[in-house]
Structure P
Amino acid sequence: MSKVGIVILNYNDSKTTINMINKIKDYKNINHILIVDNNSSDDSVKNIYEVLDKKIEILELKDNLGYAHGNNEGIKYLQDNYKLDYIIISNPDINVKESTISKMIDVLDEHKSVSLIAPCLDERGVISRGWKLPTYFDSLTTITNTKQRFHKKLGKYDDEHYKEELAEVDVVSGAFFMVRSEVIKDVDYFDEGTFLYYEENILGTKLKKRDYKTYILTSETAIHELSVSVDKSLKKIRKYKMLVKSLMYFEKKFKHTNIFGMMFLYIAYFFSLIGAYIVNIFKRWQNML
């Protein structure tokens, strides 16, 4: 039987993390549950220690270096300490059935060409089923639309693409997926050049470059509460600035965008940011009246 470990990244949100642990701790198809605490400043570690057992462990990081670094530390810990076939990466705000995980395992067991698999995600009524790697135009659109739900609205496949139970996609949400342990190691894990956002597009690019296949299991759906921890910790403009920083890193390092293309993106960012600040000031002024 295939061995599976799960990495759950926690930051100042032990309530959500413990709630997920309680839901999955008795799942027979998960052999090891690892909570990676990304240097929380609240009582997260203390609270999580109360639910640990032989199956559930915590890895405490001394610094919060972002989503990619935290997950990499968790993946490497599991690989160093256990012989695992597959590793699940999960946000703490995920509700997934044991049967869904079993079907994901079955796909990887039966289809050696599948390197990474994810179910559909129900994000407050909006179904996420992966997306295409962003084009330069997609990046420009993301920068100029500060109200957008970031890049997930771009590069969608049409409904016909998902008519089969397995649908190949370029990228899946980093909120929940299962990957072969040797594959994530072979592509050198997540790239740690970003703190938050675009890790999925970067991983999708690295997988595609090595001809590893990513699929959505269209018959299964998990529920995602949409970045509970992030929304608690970051304000809108700060999130936007962080997104754009990651986008620029992706364009330069992985898309190899030339200097003129990068300059145009920076100009678009400058004017969009100024506009966002003006709108924010105007709203505050209105609230004071």
Structure Q
Amino acid sequence: MKPMPAGACDCHIHFYGTREQYPLAPTAVSEPPLATVEQYRRVMATLGTERMVLVQPSAYGTDNRCLVDGLRALGPVARGVVTVRPDVADADLAAFDAVGVRAARALMFPGAVLAMNELPALAARIAPFGWHIQLQLDGRTLPQHEPMLAALPVPLVIDHNGKFVEPVTPDHPGMRTLLRLLDSGRCWVKASAPYETSRRGPPRYEDVGIIARALVEHAPDRVVWASNWPHGGMPEPRPDDATLLAVLDQWAPDPEVRRRILVDNPRELYGYA
């Protein structure tokens, strides 16, 4: 693992408390592991990261208390991505914004609380706060949603290299759509979680690596990196965070591009000083 540049950011992690602190939502599809601020500080020390983005896990639905508590504990080095519905109160959005939330999550897998056709209404609600939408879907379905996604009044961030549930080649229609969205200058993609879709597996995840390298080569200013810690839903032994960071060296071998992905792009996207 190469040394980390100053200000490096892990752009997608989750916190989970005890069930007494934070009950699971009725829509939860799995029992998540305990994952606390203290545990993640040790991950930061291992990786050499200085900033992080807390993402509301599907297990908690629209109950964002665990995430907000994490933001308050971590302070200015952390940003947040909440799960809310379009009928969320303005006062709640303002309170989230004040503690460092910069986006609303839209998950299109089991555990979801939103549908694709609700994204325009959600985007209209968060636009006054300067937030973006973070979208996780099967990238193979991107072509059917391209007109709607391109017309959203807020920036868009797409998870996990597009999360092509069956890894594809760079000429796949879903990849071509993703590249066009990146070309708009209003879309970003997370280089993260290859283990969720790879058929080749660790340590290099070569099939997902083909996708990730194509994204980095095409739009190095529109890619951010994330560990996806603590890898909830994965069986033990869970993926090793340092190994996942080392994979980025294969996806972005140029040191300047790697620094952009780890430092400059997150600074712009999440509003770090």
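Any read-out appearing in this document is the output of simple, stated calculations on the displayed coordinates, not a laboratory observation. Quick caveat, the model's predicted, so the values are computed rather than measured. Cβ atoms are built from the backbone, for glycine too; each structure is taken alone.
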Figure out for me which of the structures P, Q the number 0.90 belongs to, where FRET efficiency 1/(1 + (r/R0)^6) of positions 7 and 207 (r between Cβ atoms, R0 = 25 Å, to 0.05) was derived from the coordinates. P
Tell me which structure, out of P, Q, gives 18, 14, 10 once semi-axes √(5λ) of the Cα gyration tensor in Å, for residues 167-222 alone is calculated. P
Origin of the value 15.5, where Kirkwood radius over Cα pairs in Å, for residues 119-262 alone was derived from one of P, Q: Q
Comparing P, Q on mean count of other Cβ atoms within 10 Å over residues 135-142, the highest sits with Q
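Name the one structure among P, Q that helix-only ellipticity at 222 nm (-39500 (n - 2.57) for each DSSP H run of 4 or more, over all residues; to 500) of -9500 was derived from.
Working: P: -13500; Q: -9500.
Checking each candidate, the match is Q.
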Who wins on mean projected area of the Cα convex hull in nm² among P, Q, i.e. which is largest? P
